[in-house]
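So, here come the structures, one by one.
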Structure P
Amino acid sequence: MLYRGKFHILAAEDNEDDQLFLQKAFNAVKGPLSLSIVGDGEAVMHYMLREPPFEDSLKYPFPNLLMLDIKMPKHTGLDVLHWIMHTDKFRRVPVMIVSGSNLQQDIDRAFDLGASSYLVKPMSVEKMRHVFQTTADFWTTVSEWPSPPRS
């Protein structure tokens, strides 16, 4: 087993119903996993940079994986993905796009920008729970993790 501590996911989702949906699905997952949810792309950037209100690293652990919706206010998921991939200290963080869009041009654009995976939003809590569980199992038992960024 390659597990080296709690695996933390930072999800960006602007829709409050979808936030509750994510949290409900996540709560059914077993394993060393934690989740933070923010409401837009700008909040992701503040979180990653440890800017207010995300300065407390115990309350807001550095994410091992980002889950980004494409269509969000302030900065889209694709804007954030572009920023992550062009910020030296964050470019190793895997990014999963989780979007309601199944348009091939959105999927291609996400991978062109460096997405690690693209998931069209499942329609049930059970399917999303399965995504979280599979993600947790993969990242905590199979895959190696990149080094965290230096402060």
Structure Q
Amino acid sequence: MRRRLLSLPPRVKVLEALGAVAGDRVSDVTDRGCRVAASEGDRVYTVQVDLGSGEAFSDDNGTVFRNYVGYPIIAYLMVRGALPYDAKLGEPLKEIRWRTLNERLKSYRLVEREVAEVFRRKGIDWSEVETFVEEAMRRLGGLQLWKRS
């Protein structure tokens, strides 16, 4: 079986993962995986990651159909300390209904712009968020995760 390297996700997926961790939606965490509840409360994703081999699995749409590292994997990696987590930045994101926002705006760029407004209203400078996302993406790229079928 041919392995497929998962690509980096849209940047907004780092923020979605922050919201999942801040919202206490990551559960049953082990050294190999977890479960992540969707922000709408209607789905629970299964995540399995082996950092030794780089194999990763999640049944979210981004990982399964678009072949990028989905937000449930990112949330797991944050909880495990393999990616940075910032509670101050996660707090404003924990109540966002991501699927509703994505479906309404139909553009990750527009979703990110709306999320930037959430931070502005909370008095958090967007440059701080940008720095966090850039570091998380850099570290995520260094992990080289392979899609496990």
Structure R
Amino acid sequence: MITVIDQALLAEVSAEAKQAPRRRRNRNFHPADDYPGHRLLNAIEPDSYVMPHRHLDPTKDESIVCLRGRLGIVVFGPSGEVDRNIALSPAGENVGVDIPHGVYHSVLALESGTVFFEAKAGPYVPLAGDEKAPWAPVEGDARVADYLAQLRRLFD
């Protein structure tokens, strides 16, 4: 069955993200976590925190295309220094990125209602300890709000 990615679907997944405790929601197009190719919508709100991370598996390059709203991509060096920040939007100069494995990165919504399409190799495997940035706060840490605000200022 063909799934049409239309404005109604983007609005639906965005509404789900606004109600979710972590303020983001996936809509998977792949049938299961062990499927070899993962394709999904990610809806994310500005107060959602995605800890900087990297994928060490050489098959886990990640492609992201912004479909709605405005998405910030932050690329970090190994010690946590910001190497690059890229704003994505459907009508902007930059609409997507392809992030090679091994590169520390994070994403943040720069406006409410942001939705992006993501593709990477499966199967789903939770991040290992050496894939999480040791210099960034973990989700739930009291320092997250300040760190997220610092990342957001990169796009002012």
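Some points to look at:
- Distance in nm of label points 7 Å out along Cα→Cβ at positions 70 and 134 from the coordinates reads 3.0; which among P, Q, R: Q
- Which of P, Q, R yields -11500 [helix-only ellipticity at 222 nm (-39500 (n - 2.57) for each DSSP H run of 4 or more, over all residues; to 500), calculated]: P
Read-outs throughout are calculated quantities, based only on the coordinates presented, and are distinct from any laboratory measurement. Not measured: the values here are computed from a predicted model. Cβ atoms are built from the backbone, for glycine too; each structure is taken alone.
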